[in-house]
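Read-outs: derived from the displayed coordinates by stated rules, not from any lab. It should be emphasised that the depicted structure is a prediction, and the values quoted were computed from it without experimental measurement.
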Structure P
């Protein structure tokens, strides 16, 4: 089960990134043109938040099933000296949790905003901050802390 969840988590990352980028693009476009906030804009916001929440849920399951995290938890003092164990034991989880919280707050504030321009601005700001944090926290293949493949198979 663990390899399948890991592959799902790896593939779902692309849906999260693309949906957040699309929501930011729609918000930027709406802000720039001054158009009304549409059902399509709302759908982009909801999809980005939903994919992010699903990814976080799968990530929590993986966190507690991961042999890397188990090794970190069993030897936390020594694990702090190992960049890969530190990354997956603390940094990845903490940064992703913060990113999803920021995105959720922005989504909620935008949903409740009365003025369309304010909705677009809130989505642009909060989703961009969340995207920045996510980009830092993903174990990219070129990451010095914990490189992983672009796409993980089963």
Structure Q
């Protein structure tokens, strides 16, 4: 694994704060850079996993336990989109976001097929709102995933409807 650059590290902190503010431990387990276990023996360490709440002391989350995987990408976009996302699809992860720091867009992938791709894919731009499928009432302004110092407005807070 190559060393983490400051932009990537800052994005991890930003995303962690955002998701910690949105979910309490009874709703979801927010797991930064922790392993997940897949049937094919692959144990990746995604940047973030939003999993079902649980203890997770004796096992790592499996695909059926995962609501959302988030990968932060600045220099690894090609690998994230060409290698990781297809592997997540093949293993049945419901939803994957790739936060593309270079292009200021979130590549959203939903509804895995039986093969290596997702049936639904779109790019969320800075002025759009996205939310994990598993949490229908959650709306996150995509700009909140990117640094405000690059001119992105953080006027709009994430929201939840009950």
Structure R
């Protein structure tokens, strides 16, 4: 079975998400800060006339912060009934991989904090960490974003 992935970067690592979870990939645009939100919520932006909550995946995954660059993008996904924008360092490609290219997450790194990692794909000379976007935010966090 083939999987079609959107591959993006956070720092030096590559992450992949199922293309069906991605609604759009947009360039960075102004974000309005909303007070009293979780540390990883950057704020909200206007997406085609709708207010879109935006999170920073680096902050969510506790990865060292980098400056926003010309390659930075907002990946728009749908979590339940909520659209959410995720800031990433860059989107590199859309590709198809075979099921046999995916290995399960090593048990030594599996914990409550990494339940959103579904496996690791070996693609040429790089490893791509596969994410389940429905688990990147807890139910409470996702519900909180509906109020942002």
Structure from which 15 was derived, relative contact order in percent (Cα under 8 Å, 6 or more apart), options P, Q, R: Q
Looking at structures P, Q, R, which one was Cα Rg over 2.2 N^0.38 Å calculated from, given that it came out as 1.15? P
helix-only ellipticity at 222 nm (-39500 (n - 2.57) for each DSSP H run of 4 or more, over all residues; to 500) computed as -4500: which structure among P, Q, R? Q
Given 21, 10, 7 for semi-axes √(5λ) of the Cα gyration tensor in Å, for residues 85-132 alone, calculated: source structure among P, Q, R: Q
